[in-house]
Structure 1
Amino acid sequence: MASENPSARPFSYWISRISELSGIVCAVSVLVSAGVLTYEVLMRYVFKTPTIWEIEFSVYLLIMATFVGGAYGLKHGGHISIDLITHLLPPRVQAHLSFYTSIISLVFCLVVAWLGWEMWWEAASKGWRSDSLWGPPLWISYLFLPFGMTLLCLQYLVHLSNLWTRMRSGNGEKQAQDEERGEK
């Protein structure tokens, strides 16, 4: 299978591995966020010494999980899809519809990534900081949106390539999704 053999389709292979890694990192960030919030509750209510950084830090971790985890979600078919009508269509039509909606989604993600990189660069170059007491540099939290959207764009390219291959061979969308997930 192409997704398991790096020499067959190296771009797809490496983007698949990066998407998997991003999913693991994002899952860990959610757990760390929960741990940090638990720590704050203990510090505030048990030891009566609240901290100034935990809420903002936890929010940044959850923002990272949301945006950077998008590529993992796409790879595993975890994004929301409304198929009330589309599941009634023939598999070939479903594959074409999925292909064209994926192109539209890719264009949207490209625009958001581009604007996000511009926003990140402005925050980094001007030294913007959070207005909170903790006051971390904003370029760190602003990095998550463009980085995540860039990963999502790369995963969309793999997704579109798989859909295109399946459409050309006459197979439906289901097999393309299975291939992306590493299933046979």
Structure 2
Amino acid sequence: MPDTTITEPLLNGLSPQRSREVQQRIREDGDGDVARPLYSAAVEWTSGYQTVSHLAGGRTIEGDEPVAYGGQARGASPQDLLLTAVGNCIAATCIGGLSAQSVTVRSLKIHVSGRVNFKAAYGVAPGAPGFEGVDVKIEIDTDQPPARIDALLEKLLPTAPIPDTILRPVPLSVSVSHGGAGA
């Protein structure tokens, strides 16, 4: 088993040594679980619009719709979760990439917003029922000149997996299994 002891100081809460090790493992096994991890979630309906998403490691996320749409606002809406996924992914991409370039980040805040076409979602009008667009605004304070950070972010942002998934067509396959008395 490899030694996972961190012997160098952290930069932005990350170990540059650990990051280099992960990058090397990806290079060595480009089709392995580190290079191409499988993520999964089991989303279980509980009542009304409420759900509980079960993630790896025993983590859970509660979902619900806002009161204005018939929910009880007891959890994040699907739209909240998508925007949060975009923001979290961009934050991880920024921190990981900037840390690899020895940039100290003093603060980072990602603002993500978008309008959803509920006219189409509720069948009131034709059209695409999803987000009409997603806007991202990044607030960042570092120890480097803004021009250097802008140049680094220009290279880093296209490598963020979640925004990339939204930007390109990705196959979605759905299978249905029936249980209970109606099966």
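Laboratory data are not the source of any read-out in this text; all were calculated from the coordinates shown. It should be emphasised that the depicted structure is a prediction, and the values quoted were computed from it without experimental measurement. Cβ atoms are built from the backbone, for glycine too; each structure is taken alone.
Which structure, out of 1, 2, was log10 I(q)/I(0) by the Debye sum over Cα atoms at q = 0.13, 0.20 Å⁻¹ derived from, given a value of -0.77, -1.30? Don't skip to the end; give the middle numbers.
Numbers: 1: -0.77, -1.30; 2: -0.94, -1.53.
Corresponding structure: 1.
When mean count of other Cβ atoms within 10 Å over residues 13-20 is calculated for each of the structures 1, 2, the largest result comes from 1.
Match the computed value 0.90 of FRET efficiency 1/(1 + (r/R0)^6) of positions 77 and 125 (r between Cβ atoms, R0 = 30 Å, to 0.05) to one of the structures 1, 2, and report its label. Please report the intermediate quantities before stating the final value.
Details: 1: 0.20; 2: 0.90.
The read-out comes from structure 2.
The value 14 for relative contact order in percent (Cα under 8 Å, 6 or more apart) was derived from one model only; which of 1, 2 is it? Structure of origin is 2.
Upon calculation of distance in nm of label points 7 Å out along Cα→Cβ at positions 29 and 109 from the atomic coordinates, which of the structures 1, 2 produces 4.1? Please report the intermediate quantities before stating the final value.
Details: 1: 1.6; 2: 4.1.
Label of the originating structure: 2.
Out of 1, 2, which one gives -9500 for helix-only ellipticity at 222 nm (-39500 (n - 2.57) for each DSSP H run of 4 or more, over all residues; to 500) as computed from the coordinates? Going through each structure in turn, the value belongs to 2. Among candidates 1, 2, the computation of mean count of other Cβ atoms within 10 Å over residues 37-44 that gave 13.4 used structure 1.
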